[in-house]
Structure 1
Amino acid sequence: MDLEIQGRVVELVEKYGAENIVVLIGGAEAEAAGLAAETVTAGDPTYAGPLAGVPLGLRVYHVVEPEFKESVDPEIYEEQIGMMEMVLDVDEIISEVSAMRNEFGQYKD
């Protein structure tokens, strides 16, 4: 997660409160998705950005996770994300993101 996006996350948390923020990730690689999830839950593990050492514990999901998929119009999901699901390692992505959410998330739905 780049420094600019980390800064936006900080701004949104300050404006709306961490309990009111849900982060959606759309990255294609499990490792990158897990790193982004870790950044918004436990803090930036690279200690390079505004979230270095800042454990926000935000709710975070990848767009291929069932929790998100079930909450949107199926036709729009299929149109926008369906093709991606065929080429991504969905199980690995879900494993990475849910592990960070379960370990470091402070807010439950």
Structure 2
Amino acid sequence: MPEDRARTELRDDTSGFVAYVPVGSIARGNQLAHAAKGARMPCTACHGPDLKGTAVAPMLAGRSPSYLFRQLFDIRQGSRAGPSVAMMQPEVAGMTDGDMLAIVAYVASLSP
């Protein structure tokens, strides 16, 4: 939801958005982003401890949750290709939509 509808309608790119997520999503996303689960590595292993990017992986902190979810979904479905996507495929293969929602809720809540 736009924070200020009038500014959004004027295409003011400094006007922010609020993403409503289920209660507990941010805390669960924090756990998923920082802990390994089975063969899946934590997001922080490649994207950095603060998720602000590294030489091998882009910044995630503060990015749009809808953009991040779409990227994870497309990678999981095989709709994206490339060397960096190949690294992500095993990481997202076993994620549920709920896992992805929690991770993007947490990541989007961080300061860029």
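Derivation of every value follows stated rules applied to the coordinates shown; laboratory data play no part. Computed from a predicted model, the values in this text were never measured in an experiment. Cβ atoms are built from the backbone, for glycine too; each structure is taken alone.
Can you say which of 1, 2 returns 2.3 when distance in nm of label points 7 Å out along Cα→Cβ at positions 43 and 67 is computed?
The read-out was computed on structure 1.
Out of 1, 2, choose the structure whose coordinates give distance in nm of label points 7 Å out along Cα→Cβ at positions 3 and 27 equal to 1.8 when calculated. If you can, show how the numbers build up before the last one.
Working: 1: 1.8; 2: 2.5.
Computing distance in nm of label points 7 Å out along Cα→Cβ at positions 3 and 27 on every structure in 1, 2 gives 1.8 only for 1.
Consider the structures 1, 2: one of them gives 1.05 for Cα Rg over 2.2 N^0.38 Å as calculated from the coordinates. Say which.
Working: 1: 1.05; 2: 1.10.
This value belongs to structure 1.
If you rank structures 1, 2 by distance in nm of label points 7 Å out along Cα→Cβ at positions 11 and 99, which sits at the top with the largest value? Could the numbers behind the result be given before it?
Working: 1: 3.3; 2: 3.9.
Evaluating distance in nm of label points 7 Å out along Cα→Cβ at positions 11 and 99 on every structure, the highest lands on 2.
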